[in-house]
Structures are given as C-alpha cells and as structure tokens.
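Undergrad: The structures considered in this document are given below.
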Structure 1
Amino acid sequence: MAKKALFISVSDLKKKSLIDGNVDSSKIVFYIEVAQDIHIQNYLGGKLYKKIQNIIVDGTIGDVENEDYKDLLETYVKPMLVWYSQATILPYSAFALRNGGLQKHVSENSESATHDEITYLAQRMNDTAEFYTKRFLDYMCLNSNKFPEYSQNSSEDMYPDKDVNYTGGWYI
C-alpha cells in the first residue's frame with residue numbers, strides 16, 4: 001500500500017481552528033484524512049490529488065519545479081481542508097465508542113452543546129469551507145494550465161468537481 005500524506009498536520013488544524021491544543025491528536029488525525037478524501041479529492045480530482053500526494057511523500061514539494069503545487073497547497077488547499085476537517089469532526093466530538101458502548105463526554109465545569117448548536121456551527125464551518133473552495137475553483141479556472149493533472153483524469157480517476165454551492169452565509 002502506498003504511503004499517504006495528509007495535506008495539513010494536526011498542529012495546523014489546532015492552530016487555525018476552534019480545536020483546543022490539548023485535544024488528543026490521535027482523536028483528530030482520522031477526521032483530517034476523511035475530510036481530505038471526501039472534499040479535497042473531490043475538488044482536485046484523482047490525478048491532481050495523487051500528484052500532490054506523491055510530491056509530499058517524495059519530499060519534493062519544496063523543489064523549484066513544484067513551486068506551483070506548493071503554492072496551490074499552501075494558499076488554497078490547506079484553508080479548505082482546515083474548515084472541512086472541523087466540520088467533519090464536530091458532530092462526533094462529544095462521543096467515544098468504548099468497551100461499555102457509545103459514551104458521551106460530560107465535563108463538570110462546562111455545558112455540552114445542544115444538537116441545534118452543533119448543527120448550526122457545523123453549517124457555518126461548511127459555509128467557510130465553501131468560501132475557500134470557491135477561491136480555489138476561481139484560481140484553477142484561471143491557472144489550470146499550470147496543473148495538467150487537473151484535466152487529465154481517466155475513467156478510473158475521480159473527476160474534479162468544478163462547482164460549489166456556496167451560499168455565503170445568512171440572507172435576511
């Protein structure tokens with residue numbers, strides 16, 4: 001099985017999100033991978049996703065010939081992934097499956113968020129992720145020639161989604 005690179009670290013996520021620095025990293029990394037697989041691969045498409053994976057794993061992301069990929073990753077992909085990761089984690093964050101069954105964490109000095117509050121917050125996180133996705137798509141529309149893999153997908157690859165249903169937040 002090929003080695004898989006995450007496009008953000010747990011540390012990146014903790015620094016740029018509402019996730020507390022004391023949260024166990026092993027409880028977060030899985031959700032970063034899920035958000036990356038579901039959302040980021042969807043917008044990059046299979047070939048570009050694999051290209052970025054390979055140059056990270058090979059340690060060549062910083063090479064001159066890969067500067068466009070590094071810029072794409074740093075400027076557009078990472079912000080998307082931070083927000084999609086948060087939105088992915090949130091609904092599960094209060095729960096743990098243990099030998100005794102599914103358990104909900106309860107703290108003695110705080111109040112658990114309600115279902116409506118979690119739903120609202122997850123939607124706001126998705127709205128922000130969609131904003132960053134729209135920026136990515138606009139950039140790719142103007143610069144797809146820098147990334148030939150973006151349009152070279154074949155039947156076994158995931159084709160990139162080139163549309164986002166960005167709502168931009170509240171309407172009054």
Structure 2
Amino acid sequence: MSTPSAEPLSSLRILTAVVEDHPGVLTRVAGMVRRRGFNIQGLSVGPTDEHGRSRMTLTVDAGHAEVDQVQKQLDRLIEVIEVEDLTESPRLSRELALVKLAVTGPERDRAVAEVDRFGGRVVDAGQTHVIVEVSGEFDRVERFLGLLRPYGIVELARSGPVAMSREVAVHEQ
C-alpha cells in the first residue's frame with residue numbers, strides 16, 4: 001500500500017462495498033478499479049456479521065465524477081451487494097499501524113515514552129527491537145509515524161482503512 005505524497009487529500013475517495021465472500025471477488029473489484037486507471041491507496045477486507053459476506057474499504061485516488069462511475073460499475077458485479085462512497089458523508093474511519101524500531105538503552109526509553117504520550121502501545125519488546133502499535137484516522141497514524149522516524153523505523157505494516165457511515169447527531173444537521 002502506498003501513501004499519498006504531494007497529492008491533495010481531497011482527491012482521495014473512500015468507498016465501502018459489502019460483497020459475497022467467494023474466491024476471486026477481491027481480484028474482480030480491484031481489476032475494475034484498475035481498468036478505470038485509478039490507484040488504490042488503501043484496501044481492507046474483512047468478514048461482516050452476516051455469514052458469507054465481507055466488507056471492503058477502498059481508498060481510491062480519483063475525483064468524485066470518476067469514482068461515481070466506478071461505484072456504478074462495481075454495483076453491477078454479481079458478487080457486490082452494496083457500494084457506498086463515504087468520502088463526503090459522516091463516517092468513522094480507522095487504520096492500524098505496527099512499527100518495529102531498532103532501539104536500545106536510553107533511546108528505547110525515549111521512544112517508548114513518546115509512544116505512550118501519543119496513545120500508542122508497545123506490543124512486543126526484544127533485546128534489540130520494540131514493536132509498537134497505533135490506530136486512528138489516517139492523519140493520526142501519519143503523525144505517529146512522523147514522531148517515530150527519528151528513532152529509525154525498521155519495519156512498518158499498515159492495515160489500510162476500515163470505514164463505515166455514522167448517524168448524524170441532531171445538533172450537527
């Protein structure tokens with residue numbers, strides 16, 4: 001998964017799709033997006049509460065009109081049950097990052113203190129490495145990674161976003 005660079009975040013669109021949990025569905029969905037010429041910045045797939053269905057969350061680098069076409073084409077795939085563009089809707093979006101740092105001694109203590117202050121947590125500690133995690137919105141994860149870069153990131157794994165629409169509170173309308 002690549003992360004956005006100089007591209008404005010406004011070009012990133014967040015789509016969710018509930019799909020049948022069958023072999024090849026991910027390939028067909030990703031192929032549809034690829035054929036339209038868009039880069040998938042992030043992709044997460046996981047089971048839903050309904051047996052035999054999965055939820056896909058895609059972050060696609062494209063404008064509204066282009067994603068509208070992709071959304072319509074995805075909706076035509078037999079295995080796709082529902083597609084929704086959450087970009088401009090009230091939503092909750094989270095991403096998980098695991099980060100391995102090669103830190104020892106006082107530098108380790110400083111890195112762990114920074115992780116604690118940020119609200120991350122240490123999930124594994126060996127003699128020469130510490131693995132930490134954080135979850136949150138894309139921007140929060142990016143800030144966390146920026147905080148850790150001076151300590152030397154040895155390895156990084158990110159989940160990609162998971163997202164769902166949320167109800168708008170009466171006072172927000």
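Every read-out reported here was derived from the displayed coordinates using simple, explicitly stated rules and does not represent laboratory data. Nothing here was measured: the structure is a model prediction, and the numbers come from that model. Cβ atoms are built from the backbone, for glycine too; each structure is taken alone.
Undergrad: Which one of 1, 2 has Cα extents along the principal axes in Å, as calculated from the coordinates, equal to 54, 46, 31?
TA: 1
Undergrad: Follow-up. Comparing mean count of other Cβ atoms within 10 Å over residues 75-82 across structures 1, 2, which is largest?
TA: Comparing 1, 2, the top value of mean count of other Cβ atoms within 10 Å over residues 75-82 belongs to 1.
Undergrad: Which structure, out of 1, 2, was Rg/Rh (Cα atoms, Kirkwood Rh), for residues 43-82 alone derived from, given a value of 0.94?
TA: Only structure 1 yields this read-out.
Undergrad: When relative contact order in percent (Cα under 8 Å, 6 or more apart) is computed for each of 1, 2, which one produces 31?
TA: This value belongs to structure 1.
Undergrad: Quick check on the output: -9000 is helix-only ellipticity at 222 nm (-39500 (n - 2.57) for each DSSP H run of 4 or more, over all residues; to 500), derived from one of 1, 2. Which one produced it?
TA: 2
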